[in-house]
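Read-outs throughout are calculated quantities, based only on the coordinates presented, and are distinct from any laboratory measurement. All values derive from a computational prediction rather than experimental measurement. Cβ atoms are built from the backbone, for glycine too; each structure is taken alone.
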Structure P
Amino acid sequence: MKGLVCSAEWSPRKEYEVSELEKRIKKAKNGNMVFKNPRLELKDIPEPEVGPRDVLIKVKACGICGTDLHFIETDNEGYMEFPGWCRFPIVIGHEISGIIEEKGKMVRGLEVGDRVCSEQMLWCGECDYCKSGHVAQCRYMEELGVNVNGGIAEYTTVKGMHCWKINDLENAYEGDQEKVFAAAATIEPTSVAYKAIFDEPGGFYPGANVAVYGAGPIGLSAIQIFRTSGAARIICFETIANRKKLARNMGADYVFDPTEVSPHSEVMRVTDGEGVDFQLEAAGALDRTMKEMELSMSIGGKISLVGLGPKNPQLDASRMQFYASQLTGTVGHGGKGIFKNVIRLMAGGKINTLPCIKKKFPLEKAMDAIEEAGKRKGGKIMVIME
């Protein structure tokens, strides 16, 4: 079968002390400190084996994420930009949907022929963190398309426990299979936004003023979730023209370029000095956005951090304290039925992510898809399989 494979050289930086675990499993805790000269190739690879708890998915759609781009984007020394746990070579791609073609003997609740999407964060379900409900902090986390083979391929395998049926999307998209699978491939980033709003931070009351920094797939999904959940004013900050347009189309009431205005001044202007009750940082630019968010807070305001960036911000702790505010970090999307709720919202027509999809490429043009996504002109780039 064909798969888009990323390879890289194991070449730890001189200043980086590689742990014994990293040496043994050839999996780096900080990819940008170890892996050098990454390269992509669409190549023939063996079809994956199906374990007793696995399902074999014939992939129908796979979105390209910023993570995929960070694997191949490098610094001046040739080291990849991706900072997290990773191993190579690996089939990339984690925003997937498809059809189950085979299942292991211990898989329950799924059948051959089911249309499904998959979680990207493959939590174990057995460690103390998972059993305590913190599956995004799983001790033995694997990640689809990051350290186990992913979905820009004809087939992939995941454990049945990480799959969700998407049959309910059939009516929402009037049986149009390409639309069904394309929408289902956006459930993963939409679930990240859902978790970042409702899980750790605890959500917001209808009628709240909210702000979103960054109108990538997660920020755009958040705008729709805010809209359907009753936010009164939705303010978005984004620098890319196409993304600003998408933010308006998705339901933002105000869209500003933060390089052209003072974000906190605009927030105070449009909220009549009240500030915002909930802010989502999805830009991964905390060194620039944190101060603006602090100055934009209402009393009791919440800030949820989901964007990952290379620089840490300075924090005005006293302001957070005296404003009785809440700062929450969040990663991933797993647990608590989040995927199920996002699927219900899509099936009920409450959110529609299809307008976010800018271009679709067949698998044989996957390299072109990566190149197009790397231009960062706004909108989701997707690989569609036969």
Structure Q
Amino acid sequence: MKENFNNQKIKSLIKEGKPAKHAVGNGLYFRVTAEHVGFWIVRYSINSKRREMSLGQFPVTTLAIATAQAAQIKLGVKQGIDPIAERDRGDKTRLQSVNDLAEDWLAECDKRLKHPNIPRRVYIKDIAPVIGGLSIERVNPRDIRAIIQRVVDSNRPTIANDCLLYCKRLFRHAVKLDLRTSNPAEAFSLNDAGGAEKSRTRALSLKELEQVFEVFRNNTDQFARENYLATALLVVLGVRKVELIGAKWEEFDFDKALWQLPKERSKMGETLTIPLPPQVIEWLKELQTRSHGKEYVFPKRRASQRQGHMSADTLNAAIGKLFQQGKMPVPHFTIHDLRRTCRSLLASQGVPAHIAERCLNHKIKGVEGIYDRYDYLDERREALNKIAFLLKPLTT
């Protein structure tokens, strides 16, 4: 039976401490326990099922608050909204800020992408500083333009394009989760960012390599010995930067002079056996001493780094700084240009194209790529030995 409820009545029931449930009206009840605790519950029916939901404890939740909450819940139920289901769903998918959204999206990238560290790095470095703290629905096209312009102004057109790409994917994720109705980055094109990218053709000559390594040796306070050896390894082996800096010592067999690059870190998704010239083994043994028992060939240098190895930006930043200070006597080059340099040096030594392409772990196109499964290990060893021989006098 419905009772005449007020604060005096509530306090009296709690003091009495008799376990009971008292009807207030509109599905609202006040329950008292033997421990002299009183709290509110609301009863409702949805989908032919009776349900009961707690609203809070008295006196934090007053009669007026409980009455208003019960009325709101009953109104929602009439519209087919189950408050318990909504509450449970909210606990699991509570995404409010762009940073929250990004973590959810990047978790999916971790599952789908071979190199999820790339979008994560771009987000952390160039997107989050501008919009990471904003609520998801507050981001507008002007914010996207601010992100792009900030990167363009730093003379990084390729990264500007990457930022635009990842902004589009990030907010498509928001639309997919019904956190937004539109994508604030969708209307932008490459023309608004870094522009259409041209294939790079930069490759360093032997004379340029000699000059570059001399600059490295003369600036050891800015260009650490580990950076020096990493650069030399990239030129001689022709591997990708991410493949090298993520290498672990367990992948190397010095007795057989081989590096087993696992398929998980190979861009082509296949395990690659890389022959190691004698000079490369000398460099690796020096790095092993410098790594002080760590599992990575190039251990991380800051405790705050997410990965256990050197940051992907370390070499780029170190070389970029030397260029900014006017210390480089050669035209500008990037780390990836060292891979093209290796390929050019292989050609200059008369290495057949199909051997040189396999040295760089390139997939061979057409019928030959389908049927030729021989890995040319001996031929690749001979080819890389030639490059190491060329580079040895330039790096000592």
Value 4.2, calculated as distance in nm of label points 7 Å out along Cα→Cβ at positions 165 and 213 from one of P, Q, is from structure P
Value 1.00 of FRET efficiency 1/(1 + (r/R0)^6) of positions 37 and 77 (r between Cβ atoms, R0 = 30 Å, to 0.05) was derived from the coordinates of, among P, Q, structure P
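Given 17 as the derived value for relative contact order in percent (Cα under 8 Å, 6 or more apart), which of the supplied structures P, Q does it correspond to? Mind dumping the intermediate values first?
On the way: P: 17; Q: 11.
Matching structure: P.
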Mean count of other Cβ atoms within 10 Å over residues 205-212, calculated, reads 20.5; among P, Q the input was structure P
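Rg and Dmax of the Cα atoms in Å was computed and gave 20.5, 60; which structure, P, Q, did it come from?
Values: P: 20.5, 60; Q: 31.7, 100.
Going through each structure in turn, the value belongs to P.
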One of P, Q was used to compute mean count of other Cβ atoms within 10 Å over residues 45-52, and the answer was 13.2. Which one was it? P
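Which structure, out of P, Q, was helix-only ellipticity at 222 nm (-39500 (n - 2.57) for each DSSP H run of 4 or more, over all residues; to 500) derived from, given a value of -7500?
Source structure for this number: P.
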Here log10 I(q)/I(0) by the Debye sum over Cα atoms at q = 0.18, 0.22 Å⁻¹, for residues 69-188 alone has been calculated and equals -1.03, -1.27, so which of P, Q was it run on? P
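For distance in nm of label points 7 Å out along Cα→Cβ at positions 117 and 181, the calculated result is 4.2, so let me know which of P, Q that is.
Values: P: 1.5; Q: 4.2.
Only structure Q yields this read-out.
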